[in-house]
1. Given structures 1, 2, 3, which gives the highest value for distance in nm of label points 7 Å out along Cα→Cβ at positions 366 and 422?
2. One of 1, 2, 3 was used to calculate Cα Rg over 2.2 N^0.38 Å, for residues 62-309 alone, giving 1.39; which?
3. Comparing mean count of other Cβ atoms within 10 Å over residues 134-141 across 1, 2, 3, which structure shows the greatest value?
4. Figure out for me which of the structures 1, 2, 3 the number -12000 belongs to, where helix-only ellipticity at 222 nm (-39500 (n - 2.57) for each DSSP H run of 4 or more, over all residues; to 500) was derived from the coordinates.
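Just so you know, all these numbers are worked out from the coordinates, no wet-lab data involved. If you're wondering where the values come from, they're calculated on a predicted model, not measured in any experiment. Cβ atoms are built from the backbone, for glycine too; each structure is taken alone.
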Structure 1
Amino acid sequence: MDYNLEQGGPVLNPDAPPSAADYKAPYVDNGADIKDPARYYDETWKDREWARLWSRVWTIAGLVSDIPDVGDFLTYDLLHESFVIVRTGAGASDISAYYNVCGHRGNRLVHAEFGHVSDRFTCNFHSWQWTIDGKLAHVTDAESFKPEVLDCAPDMAPVAMDIVAGVIFVSMDDDPVPLREFLGPVASHMEAFQVDRMNVVRHVRSDWAANWKTGIDAFYETYHLGSVHPQTQPIMGDITTQIDCYANGMSRMIVPIGVPSPHFPDQSSINPGLQYMLDSVGLEPEAFEGGPQDVRPALAAAKRSFSTRFDLGWETLSDVQLTDSFATGIFPNVQFGIHPEGAFLMRFMPHADDPQRFTYDTMTLVRHVDDPNFKVPDWMGLPEGTDCSGRERPDIERTGIGEPAGLGLVLDQDSELLPIVQKGLRSKGFRGPLWSEQEARVRHFHNELDRYIEGEK
């Protein structure tokens with residue numbers, strides 16, 4: 001197929017108005033310069049990222065659904081920093097965020113990743129206590145302190161926090177840009193899919209031998225699907241993916257699902273992959289009378305029927321939202337694959353000390369429907385027996401470098417490839433990445449990163 005460079009590649013719906021979910025954002029010309037590959041392994045780059053990027057942007061700390069009751073908390077670590085987010089009241093926004101540190105001697109105040117306290121946090125070093133409102137409540141043997149020392153005893157140090165679509169963000173910036181301004185259209189994309197009605201049903205943290213940006217680069221494009229993930233070709237577009245770039249490094253790609261890639265040799269029959277997709281919505285493949293191009297509309301129609309049957313509220317979604325993968329890039333380190341039935345929240349967490357390691361932190365979210373006839377689709381890749389009720393927050397599963405994460409074939413293929421790519425990035429023969437317009441989101445991300453590193457932001 002012809003690739004229209006002037007409009008930034010495919011447009012799924014040329015007639016879509018600006019308010020439509022599949023509206024093609026105006027093309028952003030991100031240039032053609034070649035970036036220094038040192039950004040992927042250099043210690044100086046890592047240090048500059050901490051000082052100029054991570055300490056200033058909004059990042060995703062967790063989900064409101066993980067702390068439903070007063071006193072529920074979660075902790076969030078970003079490089080060497082840690083935060084505790086706690087529900088302080090029953091209201092939707094009654095949530096506070098603090099630096100996770102004891103003001104007495106610097107001990108990590110809260111050690112659990114998730115938990116509940118009745119009304120106070122207690123340091124396990126000397127038993128100082130703070131209320132969930134962050135107020136200092138108890139100093140052990142206070143009479144042994146000089147008064148002028150106790151006058152310096154602090155409340156818990158707050159950190160900027162805000163919520164969009166049930167997703168909790170924090171920023172270490174003393175005066176951060178408002179979150180919705182930072183996110184731009186991405187905020188409405190998250191809200192349209194009712195992410196705030198989803199719960200985490202699986203959470204995996206897998207260590208990979210690569211820089212966090214090497215991970216971002218791989219997940220921000222579909223150019224590699226045919227080579228690395230050929231099993232996707234019968235049911236997923238690649239070169240037909242619509243790419244949209246927005247301000248502040250945000251982006252998305254709408255990946256057509258339920259249609260064979262133009263690179264797939266069989267464009268005339270209902271291949272086994274398309275049969276699988278039909279079966280996933282209760283349509284009998286053997287009885288399906290259309291061709292490959294009719295599968296995607298049939299999937300949308302079936303999901304509309306689900307919405308009516310189970311009162312899902314999907315009537316506000318377009319056919320594209322019902323069928324395709326809205327892979328949303330939340331700068332700087334998130335890919336959020338959003339679907340009506342659920343979502344994949346992927347965080348690429350940099351290692352605190354080693355720029356050639358990162359943690360792939362992925363949460364699978366699903367929309368719980370209290371009806372035994374509603375099934376979470378198999379393509380979400382959940383292990384058999386997964387509790388999708390949302391009543392219990394699952395424990396975090398962990399795998400080390402080189403260990404399979406158990407996240408399915410596609411992720412196993414990525415985890416095997418990226419350490420090899422990381423090694424190549426250090427080769428004297430490699431002068432820098434050459435990005436096509438199919439990789440426009442990657443260039444868009446790096447250009448925004450450079451604005452922070454170079455002090456423009």
Structure 2
Amino acid sequence: MTLKNFYITLLAIATIAPSCRKFVEVDQPNQRLFRYTADFQRLLSDKSVFERTASLPMLSADDINLDANASLQNLFNSGTDSIYIWGASYYTTDQSDATWDQLYNTVYVCNQVIENVLGSEGGTDAQKNSTQAEAKVQRAYTYLTLVNLYARPYNAATASTDPGLPLLLKPDLFVNLERASVQAVYDQVIKDLTEALPALPAQPSNNIHAAKAAAHATLARTYLYMQRFAEAAEQAGLALDYRNTVLDLNVYATGTAFPRRLDNPEVILARQVTMPGNFNLPLSDELLGKFQTNDLRYELYMRPGNTFQPAFTGRGSWRARLFGGDNVTTGITVPEVMLTQAEGLARTGQSGPAMNLVNALRQKRFRPADYMELTATDANAALRIVLDERRRELFGTGLRWYDQRRLSLEPALAETETRVFKGNTYTLVPGNRYVYPIPPKNIDLNPELTQNQR
């Protein structure tokens with residue numbers, strides 16, 4: 001089998017793999033052997049590997065719209081314009097997909113830790129097991145992101161035959177890269193998370209690292225995307241047992257600085273993204289219509305377009321500037337988990353508990369004089385309220401794209417999106433354009449990879 005040019009970096013493979021010691025029995029000059037438990041723990045602290053995540057959903061999601069800003073449209077290059085208009089292809093065979101490369105590099109580092117840490121030196125069994133467990137959570141989170149970009153939305157009727165992803169579980173470059181099914185990827189995500197839970201600490205050292213709340217919260221997101229709503233609600237509740245702080249925006253409306261990303265008590269598992277192309281984009285009228293203007297998220301999480309450079313008509317997300325220049329803070333947060341639990345409850349007929357969660361969150365998003373409790377007449381009304389609250393709470397992070405994908409499978413909730421770009425009209429309907437193309441460069445290098453239908 002031929003060598004696969006698949007990962008963006010290899011982290012000095014020959015020095016990491018324990019098998020190298022069959023050939024070199026002494027430390028070599030200028031080489032760092034990953035031998036000790038602490039070495040693998042340090043790998044999991046590498047922000048360049050574990051904090052970066054997909055930024056493309058910020059362009060494809062319906063949070064933004066440039067119809068009224070023709071000058072901004074000219075800033076798009078040949079990659080970002082295709083993503084914005086949900087094009088048939090994004091990249092050419094000589095272009096790399098940074099998201100694919102980054103996420104599979106994260107998988108590779110996780111595999112190194114999972115494969116080798118139990119045989120490392122200098123750590124207790126508990127430390128080794130905890131480190132391996134954390135790597136399993138990070139791998140599960142990464143595969144959940146990948147499968148929700150490059151494969152079809154989970155559909156129980158077709159998931160066992162829908163093409164998923166190359167499912168790489170060992171740090172081996174000489175492997176077959178045929179795509180496992182969507183079902184196989186989800187099964188592996190659940191397996192990693194459930195196996196990891198017993199060895200995880202109750203609380204992390206900081207929110208880059210995964211502890212019990214992160215595992216339960218990732219399971220909650222997984223089950224939500226699988227439409228297993230009762231299990232999503234259950235896992236969300238378990239996550240909130242460990243982490244449940246919500247920032248009171250009344251504190252920050254007075255000018256108090258927001259906490260830095262790694263100190264933010266709302267963040268359960270930290271990720272950050274930068275706006276593709278390093279420019280800011282106007283929020284869609286559809287999204288803005290979901291807000292009351294006295295909502296503190298409207299006031300603090302966004303700004304008028306003339307605040308940005310270049311300026312534009314409308315309002316734009318200010319989230320990248322809130323946390324000390326930490327880019328856009330995303331990942332898994334307490335508010336997302338609360339809304340996942342609320343959706344799971346609403347979907348299973350428990351409208352009262354669902355609305356209690358929504359209102360508990362909203363109390364921290366309005367000044368006391370402006371706050372009004374929301375009510376629902378039945379579970380369907382509660383579900384609509386929860387979905388609107390997800391839009392308000394999670395906008396500008398890219399997470400909306402994943403909701404669009406899963407809701408596209410439900411005729412009552414699916415939406416059609418239209419964008420006018422450089423004089424042409426583009427429409428997104430439920431179907432194949434909710435699936436990103438596999439990078440053509442990787443298919444050229446690895447012919448067993450197959451392209452998504454677009």
Structure 3
Amino acid sequence: MIPLTLAEVAAATGGDLRNCDPAAVVTGTVEYDSRRVTPGGLFVALEGDRVDGHDFAAGAIEAGVVAVLATRPLTVPTILVEDALIALGKLARAVVDRLGNLTIIGVTGSSGKTSTKDLLAAVVRRLGPTVAPPGSFNNELGHPWTVLRADHDTRYLVLEKSARGVGHIRWLTEIAPPRIGVVLNVGTAHVGEFGTVEVTAQAKGELVEALPDGNSGGLAILNADDPRVRAMRDRTKARVVLVGVAPDADVRATDVELDAAGRPSFLLHARDATTKVALRLHGEHHVGNALAAAAVGLELGLAPDEIAEVLAAAVPVSRRRMEVTERADGVTIVDDSYNANPDSVRAALKALKAMSVRSEGRRRAWAVLGFMAELGETSREQHDAIGRLAVRLDIDRLVVVGPEAGAVHAGAVLEGSWGEESVHVPDVDAAVRLLEEQLAPGDVVLVKASRSARLDRVVDALAEPAGGVPA
């Protein structure tokens with residue numbers, strides 16, 4: 001964060017100084033985890049369901065922070081506010097307003113946000129110092145926390161924006177007003193919270209509504225292949241660039257191919273130039289993500305061949321998103337366990353299918369799938385459809401984990417699975433036992449579910465015995 005006096009922090013947040021020297025300067029980072037505070041920083045005391053940050057305020061001061069942003073009086077130097085989360089957002093906005101040379105890029109969508117954010121950050125780093133969130137810091141806490149990493153040297157701020165309802169993205173854009181907005185897709189993720197896909201589209205479109213007009217540099221990057229996203233061009237004053245495989249896309253991909261590891265390559269068409277792009281990321285769905293990143297890079301002044309070079313070098317940055325390793329015994333593990341929704345599971349299954357085909361013969365493909373959360377009344381139907389898709393793709397073995405995911409197994413059976421092609425196990429331990437007993441050298445295993453299913457434990461258990469190397 002840029003250096004600010006406590007008086008300036010109080011003014012930005014609407015807080016009252018208690019036990020503080022108003023002239024004391026915050027020179028370190030702003031943290032809400034007391035284990036990560038730095039000397040000269042600011043500690044934000046948040047009240048959670050199980051942990052209250054106020055209980056760690058004294059320890060944070062001992063560790064060297066200048067003051068604590070708190071919602072109740074403390075005996076340590078304190079900036080007292082009514083709502084620490086809202087105050088954090090106000091502080092982030094105050095910092096943004098002082099950074100006149102900052103270009104803010106926002107990305108949203110039902111799936112692919114984090115992977116695209118990582119690609120965007122890689123591309124714009126070619127142009128100048130860039131700040132982007134680690135992992136999926138994309139909500140009302142992680143968003144301002146990321147913004148506060150920017151300083152006077154930062155030229156590009158790449159922000160991932162999530163939502164659980166209408167108005168959430170609008171609030172995030174008020175914290176850090178974007179000049180460039182990227183909308184990837186509108187799917188069934190979180191439909192249990194939004195209610196309908198149409199409401200999801202309304203919420204995601206708040207990003208492009210917040211952009212400045214085209215004459216002021218506002219730019220909306222929209223997925224031409226998603227009708228709901230394409231329609232957002234009528235909701236923005238910004239200049240629109242369409243990306244996709246559609247013939248009228250401004251930045252377009254053709255001749256998409258997957259290699260034996262499921263890594264896509266394609267021809268990038270933009271501005272009367274055609275450039276070959278080969279990705280190290282796994283899964284055809286990354287083509288759309290790469291096109292979005294390429295469109296931003298082109299608009300900011302990079303040449304197509306420069307963009308192709310950056311994209312070709314990009315590797316997974318955020319953990320457990322199509323993260324591929326190969327064990328010493330030849331078993332390939334595809335860790336996509338960070339989260340799941342119907343669209344991302346379909347994409348992962350298609351990638352698994354591609355990875356199971358090699359010139360020297362077919363490998364056994366295993367899909368270890370768990371519960372997809374926040375699907376509301378459509379949950380059973382969506383889980384059933386995934387099971388049917390696994391059969392249609394001829395996935396060799398389907399291991400469905402946990403009672404909440406049972407409809408995946410039921411769908412597979414109804415679609416024509418027989419014998420042990422699809423099995424339904426009660427928990428992670430049972431899944432691990434089955435896999436340890438039956439995996440053979442050369443097999444490729446996809447593990448995917450919503451975070452609450454904790455299928456990352458399956459990955460860790462499988463990887464431990466033989467270790468693994470990136471594939």
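1. Result for distance in nm of label points 7 Å out along Cα→Cβ at positions 366 and 422 over 1, 2, 3: largest is 2.
2. Label of the originating structure: 1.
3. 2
4. Going label by label, the one that fits is 2.
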